[in-house]
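Following this line, the structures themselves.
All of the numbers you see were taken from the coordinates with simple rules; none came from a lab. Fair warning: this is a prediction, and the values are worked out from it, not measured in the lab. Cβ atoms are built from the backbone, for glycine too; each structure is taken alone.
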Structure I
Amino acid sequence: MTSILIRGGAAAAGLLALLCAPLMAQEALKAPDAFASITDDGARAAAIFEEMGRVLTHPRCMNCHPRDDTPRQGDDMAVHSPPVMRTEDGFGAPGMRCNTCHGEENVAFVNGPGSIPGNPAWHLAPISMGWIGLSVAEICAAIKDPERNGGMSLDELVTHNAEDELVGWGWEPGAGRTPVPGTQAQFGALTRAWVDAGAACPQ
């Protein structure tokens, strides 16, 4: 009887691993070396940015990059509840500032599963960096434009993607949220490779 249970448990574990493998693979980000066979710099840069787009178009990023004055929330990118507004500095209106509810770190709900997201710099991206509804190519054009990206050079953008704490929250978003694919280090490496290849955008 014991041997049957052991064999059954092993089979179930093997089946679970088989079923989860595609999900695990989906979460990985390709390394820059995966694009080394593309000899044309522009084509290689565009392909790398497409991979970066898996992070940039994820709800963890998109929710704070709306093209209007209303943040989104959750994996379904629902309109933020309670209703809040951007205001000029991106930190919310008086009496309803982002840090009214969002602290310096994620806080687990006490009455059920899930959490309130938090970060010391929690706020909306500038409206010039609104991405919801844009294609990956359009996001690329916005990201590399200093007039829209807060005046960052391409090298500064690499540092931002690789080291910024609020960007990094996307990989540690708290209970109840799907993290963005890969790691921040991998995302930073892709950004570096994209810049080094000429920072061309997908068509």
Structure II
Amino acid sequence: MEGLVPLWLKIAYGIFVPFLVVIYWPRYGPSNFLWLSDIALFLTAAAVIFESPLLAAMPAVGVLPLEIFWTIDFLLLGRFGLTSYMFDGKYPLWLRAVSLFHLALPPTLIWILWNAGYDPLAYPMQLALTVVVLIFCFLFTDPEKNINWVFGPGEKPQKKLTPLRYFLLLLIVIPVGVITPTHFVLNWLFGPA
């Protein structure tokens, strides 16, 4: 993949990611970077800068369907609620604009996979990373922040199941319902790196 990524894209990711950290850290705290989307952004930036198919395949297999859904919801003006915060005036426009990185992830990842192929090693690595992050979020983050929805779907913790039952269900749904099928689709579409 060496020489594949244009310099302008490396510079864009190399500037934007530190900028995002500087903006988000004081406003949301370090736990905000545990969101799978933020981790995907960091991995994508590393993939772009170091031209690594594996580092591109990991966020692709982990969150690409979720990021595509985020994009669709954004284009529909938050109709499904996933991006409703992007249209909420209580947040400054400049702060909401920083979240537009979600729009850049799918085309960047698909472009890299198209040109470099899909590294199947990404599947077990991203699966392990996701499980570790979800467990960490459940054990050590504030339920009111509901990072990665480990306490309920959406902004608030759910009340229908015990927190542990809901979390165990999530630990099945994400690997089985998102990561595993995405692995097979990406392997089929892009072939091995």
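Miscellaneous remarks
- Structure responsible for 49, with percent of Cα pairs over 22 Å apart, for residues 76-155 alone calculated and labels I, II on offer: II
- Distance in nm of label points 7 Å out along Cα→Cβ at positions 36 and 84 from the coordinates reads 2.1; which among I, II: II
- Which of I, II yields 1.5 [distance in nm of label points 7 Å out along Cα→Cβ at positions 148 and 164, calculated]: I
- The greatest value of relative contact order in percent (Cα under 8 Å, 6 or more apart) among structures I, II is that of I.
- Source structure of the calculated read-out (P(r) over Cα pairs in 10 Å bins from 0, in percent, 8, 30, 31, 18, 9, 4, 1, 0) within I, II: I.
- With helix-only ellipticity at 222 nm (-39500 (n - 2.57) for each DSSP H run of 4 or more, over all residues; to 500) derived as -12500, matching label from I, II: I
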